[in-house]
1. By the measure mean count of other Cβ atoms within 10 Å over residues 36-43, tell me the structure among 1, 2 with the highest figure.
2. Suppose you compute distance in nm of label points 7 Å out along Cα→Cβ at positions 108 and 124 for every structure in 1, 2: which one lands on 2.1?
3. Out of 1, 2, which one gives 0.10 for FRET efficiency 1/(1 + (r/R0)^6) of positions 52 and 92 (r between Cβ atoms, R0 = 25 Å, to 0.05) as computed from the coordinates?
4. Taking mean count of other Cβ atoms within 10 Å over residues 12-19 from the coordinates of each of 1, 2, which one would give 19.4?
5. For percent of Cα pairs over 26 Å apart, which of the structures 1, 2 scores highest?
6. One of 1, 2 was used to compute helix-only ellipticity at 222 nm (-39500 (n - 2.57) for each DSSP H run of 4 or more, over all residues; to 500), and the result was -14500. Which label is that?
7. For structures 1, 2, calculate relative contact order in percent (Cα under 8 Å, 6 or more apart) and state which one comes out highest.
8. For FRET efficiency 1/(1 + (r/R0)^6) of positions 172 and 196 (r between Cβ atoms, R0 = 35 Å, to 0.05), find whichever of 1, 2 sits highest and give me its label.
Structure 1
Amino acid sequence: MRLIVRNLDNEEVGDIELADDIFGLPVRRDILARVVNWQLAKRRAGTHKTKGISEISGTTKKPYKQKGTGRARQGSVRSPQFRGGATIFGPVVRSHEFSLQKKVRKLGLKTALSTKQGEGKLVVIDAARISEAKTKSLRARLDALGWDSVLFIDGPTVNEGFMRAARNLPKVDVLPQQGANVYDILRRDTLVLTRGAVEHLEARLK
């Protein structure tokens, strides 16, 4: 498929041919869900922790004798039924990460790109750079283009001035092509690729 290439002033500067096997796939919500869940699970810290009975400070003495009190038998004041006692089957420090096949991850990225293309929310620009590397200047250009929530994906390296101008803008993300991922593509409304990003993504996903 062929797409018009624009610049940040919304002027046409040419066109580009997009690979149908990367930007023209049908929407697979199941694949997108699997990859997003995999990504979010990997970023979880897993530092949640509750204390077991062996970690609770307190006496090991039996609270009162076994028989003759008319009360339920108790063996420890550190048991979970007492205030300040242990937590049974509580969370422990662990990794939430799980494995996902490389071909599924690759298909997920292709599907995310195809989804944006199918929704008409994929834009290709010649380069992600501005002459005046200021947030105010970039915000004015994005407002003129109607881009409120946008992800820019550049080639292997991102222009430093453009990165500085964009980093204080809410809902505006800038990534190099090697950082392209399903979660960030889907969480922003508009996906903007540079020519370099398209070339490297197609080489990466072929």
Structure 2
Amino acid sequence: MAGKNIATPQLGNTQDVALKKYVKDKNIQNVKVTNLENAKTLDAFKKGELDGAWLPEPWSSRLVLDAGAKVLVDEKTLWPGGRFPATVVIVRSEFLQQHPDTVQAVLRGHLKAIEWAKANEAEAKTVANGALKELAGSSLSQPVLDRAFAAIEQTADPIASTFPQLAKDSVTAAIVKDVANLKGFADLSALNEAEKSLGKPAVDAAGLEK
């Protein structure tokens, strides 16, 4: 990776921090990080304008299967148990206080959707691909869809235990100067209320709710 041009989706996002932290930890010199939209990254890689990219699914699978990229680092290997959050659903405290029933409805729907997708993977892929077609104007090939689904874990657990490390990584990556104070950062009471209503176990806030 030394001296190469590597893309991430945007400055300071999950993949941008992960790449810059990895480069710093490994003391890799002269890596150029280019912030580029995922679709443009795929095109730029095909044209030879980029040497690589640190991307979320399904774009990493598209780079491998549609553009012939090779996997150098799987971020799962960098985390305990191979688990880390990529996308987390949040709500403003004010909105939660004003509309608790709405938040509960959304969370219960989210939990049921995850449960259904796990039990009906083939149909879930079809539904997801149809939504992509409607929202983005194009769908994914079956091999890309299969690879992307296999690479992710569908869960409502934000894996709060990783938040302190993510806060430190943002400093290592030079995105922020100081490690954020995470006291009270993860209030999972609304999520756990929804979990309980569906007979599911509570999610651990890793002490960050206090």
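1. Working: 1: 13.9; 2: 17.2.
Looking at the calculated values, the largest one is 2.
2. Values: 1: 2.6; 2: 2.1.
Structure 2 accounts for this read-out.
3. Values: 1: 1.00; 2: 0.10.
Derived from the structure labelled 2.
4. Numbers: 1: 13.5; 2: 19.4.
Clearly, the read-out refers to 2.
5. On the way: 1: 51; 2: 45.
With respect to percent of Cα pairs over 26 Å apart, the highest-scoring structure among 1, 2 is 1.
6. Values: 1: -10000; 2: -14500.
Attributed to the structure labelled 2.
7. On the way: 1: 24; 2: 20.
Comparing 1, 2 by relative contact order in percent (Cα under 8 Å, 6 or more apart), the maximum is at 1.
8. Result for FRET efficiency 1/(1 + (r/R0)^6) of positions 172 and 196 (r between Cβ atoms, R0 = 35 Å, to 0.05) over 1, 2: largest is 1.
Read the figures in this text as sums done on the coordinates, not as results from a lab. Predicted, not measured: the structure shown is a model, and the values here were computed from it. Cβ atoms are built from the backbone, for glycine too; each structure is taken alone.
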